[in-house]
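Listed after this line are the structures, all set down as structure tokens.
Values in this text are rule-based calculations from the coordinates and carry no lab data. Model, not experiment: these values are computed from the prediction. Cβ atoms are built from the backbone, for glycine too; each structure is taken alone.
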Structure I
Amino acid sequence: MAGHSKWANIKHRKARQDASRGKLWSKCSRAIIVAAKGGGADPEYNLTLRYAIDEAKAANMPKDNIEKAIKRGAGETGAESYVPIRYEGYGAAKGVAVIADCLTDNVNRTAPEIRRIFEKHGGNFGKPGSVAFMFTLRGLILLERSAIEEEPLMDVALEAGADDVVEADDMWEITTQPTELHAVKTSLEGGGVELLSAQITMIPNDLIQLNAEEAGKILRLIDSLEDHDDVQKVYHNAGIPDEVLAELT
């Protein structure tokens, strides 16, 4: 998919910048609760829960917190209930597509709040499906280029079921079908390869290239969405210049 390597690099570097935010564990906890409630408390038989736990571990969430979230989702220690809902729209710059995936206990509260965030930053709140067609659901694994040479990486990843391996600046980017992510991740880790991240994500089919001023507008919208308690993930198709990305990190 055109341009997705650069997008993945941007996304990962921004995630590193945001990793210290206090809301991160709360978001991970919600994802675990919903996954456990929907598919059971055993990650061996609940792939969604397994991925939610992996993301929580990547965020350095303590084991006790993870176990408590699983128990809450399974109904052992509480009755929290969150509804997954997706909001879509456009940013102010060149019609950049933006998706915000949320987990909320009150849709009537969340929807107008997300709408206001789009409008505050000059964007437009869209209808369901208005931009999602511009993205493809994929498994995405990132690792440092220094972690493994290209040939053995290709051998292990493709044999395990990966679709592609791409060099992205100082990283390797591996894309998979969503159902194959765990198998590829397990094969790499079994070979002693340290991964930066492994997740199911929405990859843009194409990027809209922005100048520094336009990128700043989009990043302020993305930051505001990510700051919202109910927002779990934000996806976009903005191509962000290296100098703007450097300011982030």
Structure II
Amino acid sequence: MSKGKYLSEDEIVALLRDTSLPTILVEGSDDLSVYNRYLESKINIEDVDVLPCQGRPTLLNIFQRREEFKNAQVVFVADKDMWFFFGIPKEYKSQIVFTDGYSLENDIYVEQSFKRLLDKDDVKKFENLIKELSIWFAFEVNRYQETSYSKCDVNINRICPDDTLCPNFKQKINFVDPPHELVDRIHREYARALRGKNLFEALVRFLTRRTSNYSRANLLELGSKVLDNPRIEILVNKIVGKFQEYR
């Protein structure tokens, strides 16, 4: 798989119009890194290219323009994001490969295996942090439902610098208590429903409080390549299945 370039929408369409290589379009550079480093051997398609689209809106725009490269073998792969909660629009549901959870990181996250990496004393603290993050994320999901706007791209050090929701942060985002049932759903399904980047940030926070060789990159490799992970196998099989439709 190639490392790809950060091309514009028009440049990607032009490339797809001319290429003879099977191509996977992903949302961004983080996804590209995972596919190139960890999933190449699982997908096992010769000379497959992976291109990042710098975000889901660009990927969806290119999908809408697929008649412009109708002879190309292209598989679109995207995060569900807020569609995890509200459903994938019908026009995309059967033609784009979506993650099982909120994002690719969620599909990589192997809950029980990763929790076993924590010291016994940290497990409860980690669980409490997940609960706090679930409250914040439920606020963002509810805000999205009401206004079609959310601000989820926030590091947990701003959200919960001391393992609890920061009062100043809550004031800054005009936080109001989200519906209890939504908090409960996210907390109950946190491995799939909580924003994946925050999930890994929470895990790394506790792993790096002691002597540990585990980093985010190590954990991504474990979850996508080393550990038994049914969600990743399903994602890979869907991608391979889409390419088989071109035969």
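A few comments on the model shown:
- Each of I, II could give semi-axes √(5λ) of the Cα gyration tensor in Å, for residues 55-158 alone, but the derived value 33, 18, 11 comes from II.
- Structure responsible for 2.9, with distance in nm of label points 7 Å out along Cα→Cβ at positions 111 and 215 calculated and labels I, II on offer: II
- Taking FRET efficiency 1/(1 + (r/R0)^6) of positions 71 and 143 (r between Cβ atoms, R0 = 35 Å, to 0.05) as the criterion, the top-ranked structure out of I, II is I, with the highest value.
- Origin of the derived value 19.5 (mean count of other Cβ atoms within 10 Å over residues 31-38; candidates I, II): II
- Ranking I, II by mean count of other Cβ atoms within 10 Å over residues 127-134, the structure that comes out highest: II
- Identity of the structure behind 10.6 (criterion: mean count of other Cβ atoms within 10 Å over residues 87-94, calculated), options I, II: II
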